[in-house]
1. Using distance in nm of label points 7 Å out along Cα→Cβ at positions 52 and 244 for the comparison, can you identify which of P, Q gives the largest number?
2. Given 19.7, 62 as the derived value for Rg and Dmax of the Cα atoms in Å, which of the supplied structures P, Q does it correspond to?
3. Suppose FRET efficiency 1/(1 + (r/R0)^6) of positions 28 and 172 (r between Cβ atoms, R0 = 25 Å, to 0.05) works out to 0.65; of P, Q, which structure was it derived from?
4. Comparing mean count of other Cβ atoms within 10 Å over residues 60-67 across P, Q, which structure shows the greatest value?
5. Given that helix-only ellipticity at 222 nm (-39500 (n - 2.57) for each DSSP H run of 4 or more, over all residues; to 500), derived from a single structure, equals -10500, which label among P, Q identifies that structure?
6. For which of the structures P, Q does the calculation of mean count of other Cβ atoms within 10 Å over residues 156-163 return 11.2?
7. Say we calculate FRET efficiency 1/(1 + (r/R0)^6) of positions 68 and 196 (r between Cβ atoms, R0 = 25 Å, to 0.05) for every structure; which of P, Q gives the highest result?
Structure P
Amino acid sequence: MAAGKKPRLAVWKFSSCDGCQLSLLDCEDELLAVAEAVEIGFFLEATRAQVAGPYDISLVEGSISTPRDIKRIQKVRRQSRVLITIGACATSGGIQALRNLSDVDAFVNMVYAHPEFISTLATSTPISDHVKVDFELRGCPIDKYQLLEVLNAALNGRKPDIPAHSQCIECKLSGTVCVMVAQGIPCLGPVTQAGCGNICPGCERGCYGCFGPKEAPNPAALSGRLLELGMDLRQTRHFYRSFNTNAGAFRDESARLESIDG
């Protein structure tokens, strides 16, 4: 990049709901600082203006769900010096990865009057399954402050300071009483990466795993506890199948429980 020239930022959307892109726009006052630090080359959620690549940083939201997506993400990768995936869809395939467990053709034939017009893949997969990714930012949606930290790190050539520990640590740091211990409420907190700001346990609800598996999780041990709390095998299996159903540890544990349940 030429001296004195602002880094060029691009934000791309694939199969997703736009929620993670909106997290960037939700930065409000901080967004002004971001806009001053970079040149926005492509961000259709925010502006029609487009500047041709290459791009210094690309933020990618959404999963790969169509044949066109595969070609498009490869093109984005070629144009990007640093590629960062944002959100559960981009990092694990998202809630639409539930299709991976079903017959997509049957759904298409059932829903659409002219299924021959539908071009889709049988699976919804993360960006990293198709191209090299420099950093994955978890969440459904992502936390805006974590996004600002990742952008700051990318602009300054350092590693992002994003926690890899569990939601349980976040509960303890905030002084929240454990809902699973105190009230017997099923919770994915022990195997879920921190990052949401303790939203659900802070409202006396169990964690739903929005930020995906934490570093070195032990979901089998948690499943045993969930069964002790009264969940049956089917309920426990489905507990892992939501925003991050295709995330490695969650996917493997739900498959293990399905094999037991028959």
Structure Q
Amino acid sequence: MAAEVAAGLSVTRETRDSGVVARLTLRGRTGLNVVGSACLEQVAATLRTLADEPELRCAVLTGVDARAFIGGADLKELGSLTRATAERFIRSIHEVCAALRDLPVPVIARIEGYCIGGGLEIAAACDFRITADTGRFGMPEVRVGVPSVIEAALLPGLIGWGRTRELLLRGHLIDAAEALRIGLVEHCVTGDALDGVVLSAVDDILAGAPDAIRAQKRLIRRWEDTGVTAAIEAGVDAFVAAYGSAEPAEYAARFFAARHRE
């Protein structure tokens, strides 16, 4: 393994036969791993650099330790904002979320402990979420005098409008079991099982054809931003484009070879 450390984000790359898996550890401040604009700007810049790595196959985003994935925005900075400085702050969270959504490979959020406010928006920007049963989730912005914004707009697509309204308007926290029940996370397991479930998901991604996985993520991104008719046409284009490489024939042959061995 080769590791490098950037302000706010440490990146550890594991090279496998099928490509590179990146483990991204977001490092905020205090035991709750809270984040401010300077930290987030560095995180976004590092993520954009990763997007240019052709061997990258998958990324796993995690917090520093079991206490928190990301415990939200730094309230000291939040409380000192003015109309002149508020936009930079909120855009710094958005830029991290946008960089995760635009990363050309799947990003798995590996969650332990608190996942709150901006942290939950960052988790929502990942492709899917796996949490330990210690996970605690919420959008408490209204309790500190501001609305939930930016990638909170992704929540209705995950949990529906009613659950989104409740989470944003009440500002309360829910536990991991409730997060699983409403669809905020895809898996909830014990802390001891967390890494095994994440590894299983990574292995599944690596079993897919690299170009096809990247095309699928691009297409999902388009589906989010377009109506059904346009999304279907985009899918036709993506399907045809897949045959510009040898992957379909190669991976179909692998499939039938595996069936023959069974």
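1. Answer by largest value of distance in nm of label points 7 Å out along Cα→Cβ at positions 52 and 244: P.
2. On the way: P: 19.7, 62; Q: 19.0, 66.
Among P, Q, the structure yielding 19.7, 62 for Rg and Dmax of the Cα atoms in Å is P.
3. Details: P: 0.25; Q: 0.65.
Clearly, the read-out refers to Q.
4. Numbers: P: 24.0; Q: 18.5.
If we compare mean count of other Cβ atoms within 10 Å over residues 60-67 over P, Q, the biggest value is for P.
5. Working: P: -10500; Q: -15500.
This value belongs to structure P.
6. Details: P: 11.2; Q: 14.1.
It traces back to P.
7. Details: P: 0.20; Q: 0.70.
When FRET efficiency 1/(1 + (r/R0)^6) of positions 68 and 196 (r between Cβ atoms, R0 = 25 Å, to 0.05) is calculated for P, Q, structure Q comes out on top.
Just so you know, all these numbers are worked out from the coordinates, no wet-lab data involved. Just so it is clear, the model here is predicted, and its values are computed rather than measured. Cβ atoms are built from the backbone, for glycine too; each structure is taken alone.
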